[in-house]
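Since every read-out is calculated from the coordinates, none of them should be taken as a lab result. Because the structure is a prediction, the values reported are computed rather than measured. Cβ atoms are built from the backbone, for glycine too; each structure is taken alone.
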Structure P
Amino acid sequence: MQLKKKEELIKEEQKKERKSKKEDAIASYEAWKEKKAESLKAKAKERQNMVRKEQRECEEKEEKRQSAKQVFENWKREHDQLLKDKNRKQKLAESKQKLQKQEKEEERQRDSKSAFSDWCDKKKDVLREKFKRELEEIKTKAVEEQYMKEDREKMALETYENWLIRKDREERRRKDERRIQAILRDSPPPPWSPPNKTVPFGK
């Protein structure tokens, strides 16, 4: 009788012990789950802040690029206009000087040789026509050179913009790789489980 009562007491103790361990395991799991949820929430907020920061940096970079491009275009336009005006003035001055020299020579010849007066008049007309043709040739050549220069500058600008695009893509790719590696390093461990030595419930 006492032996049976002792066995019942032992079973009761074992049952209480199993119940206590199960309650401890549940409490530990709930505490771990709550802590893990807070950790994941903090990491999610951190990643969100990182994405916003990267977005701001991209926008600032684009604004700087557009500003630099505008400054470059303004400078190029002013520089090209100055060169164009300078070349035009130089060509006109050279042509005018050449014409004046020719006219003086013609005048000298007319004064010294009246017999050549008619020829000199015709020569002057020919020189004027030649001067006009030369001016037209100079203007045409200047326009062609300007077109060629604009094409070269356009190609240089396109090459520079393509380089910026490739650089920006490479930077984004590297940032994405670093972000993925960081996420993989910070991935959560498997859920907690009670030790294997725990007495199975119900035995």
Structure Q
Amino acid sequence: MGKRIRKLAATRATINRDRMLLGPRDPLPRRPSRVLVAGTSGSGKTTLAGRLGQILEVPHVEIDALFHGPDWTPRDSFADDVAAFSAGPRWVTEWQYSAVRAVLSERADLLVWLDLPRGTVMRQVSARTIRRRLHREVLWNGNVERPLWTIFTDPEHIVRWAWSTHSKTARRIAVLRRRRPQLPIVRLRSQHEAQLWIDGVVRDAVGP
């Protein structure tokens, strides 16, 4: 009897998790107010998070701006800053950095997963890196992209990082779904799906 009960509970948990994995046309269970955007580097997390913030009328906290100090040095107050803003009722941010992923995923009421193909991500991150470097775009706290030749010398260069970590998001989300089966997760596999979701489901959730 005990084995049957455990099996039934496991089956129900699986069904529940499946219901919470949504596609670009699936309606949201409620209007979200604490949103995470997940995806590998270069997938478009920050762009999507910014658009969500505007449509949902919630603050977009760009997590890179909290993490990077001058000369790309991690800020000592990073974890405390994330804990402070994520304790609030309304925000959208990117789901990254191991020190804060757990607290963010515990407090979120929606996670959006940009699950783009590796080739698409590499084109996007390469184009972005080249543009930022050639135009000397000033990023967070006065930082600029390092010289392009450092892709050959720095194993953590953003382009190499995007390639080597592409599959990690899926594994993290699998763990999260087991830990928080009630958390809605929207999986978007292309920029077209992301646009479709924004124009349809998200605007419907906001209402007239």
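Consider the structures P, Q: one of them gives 11.2 for mean count of other Cβ atoms within 10 Å over residues 46-53 as calculated from the coordinates. Say which. Value 11.2 for mean count of other Cβ atoms within 10 Å over residues 46-53 corresponds to P out of P, Q. Looking at structures P, Q, which one was log10 I(q)/I(0) by the Debye sum over Cα atoms at q = 0.09, 0.11, 0.18 Å⁻¹ calculated from, given that it came out as -0.38, -0.57, -1.37? Among P, Q, the structure yielding -0.38, -0.57, -1.37 for log10 I(q)/I(0) by the Debye sum over Cα atoms at q = 0.09, 0.11, 0.18 Å⁻¹ is Q.
For helix-only ellipticity at 222 nm (-39500 (n - 2.57) for each DSSP H run of 4 or more, over all residues; to 500), the calculated result is -14500, so let me know which of P, Q that is. Structure Q accounts for this read-out. With FRET efficiency 1/(1 + (r/R0)^6) of positions 86 and 166 (r between Cβ atoms, R0 = 35 Å, to 0.05) computed over the structures P, Q, the top value is the one for Q, the highest of the group. The maximum of mean count of other Cβ atoms within 10 Å over residues 54-61 over structures P, Q, that is, the highest value, falls on Q.
The value 35 for relative contact order in percent (Cα under 8 Å, 6 or more apart) was derived from one model only; which of P, Q is it? Value 35 for relative contact order in percent (Cα under 8 Å, 6 or more apart) corresponds to Q out of P, Q. If semi-axes √(5λ) of the Cα gyration tensor in Å, for residues 38-117 alone computes to 19, 16, 12, which of P, Q did it come from? For semi-axes √(5λ) of the Cα gyration tensor in Å, for residues 38-117 alone, the value 19, 16, 12 is produced by structure Q.
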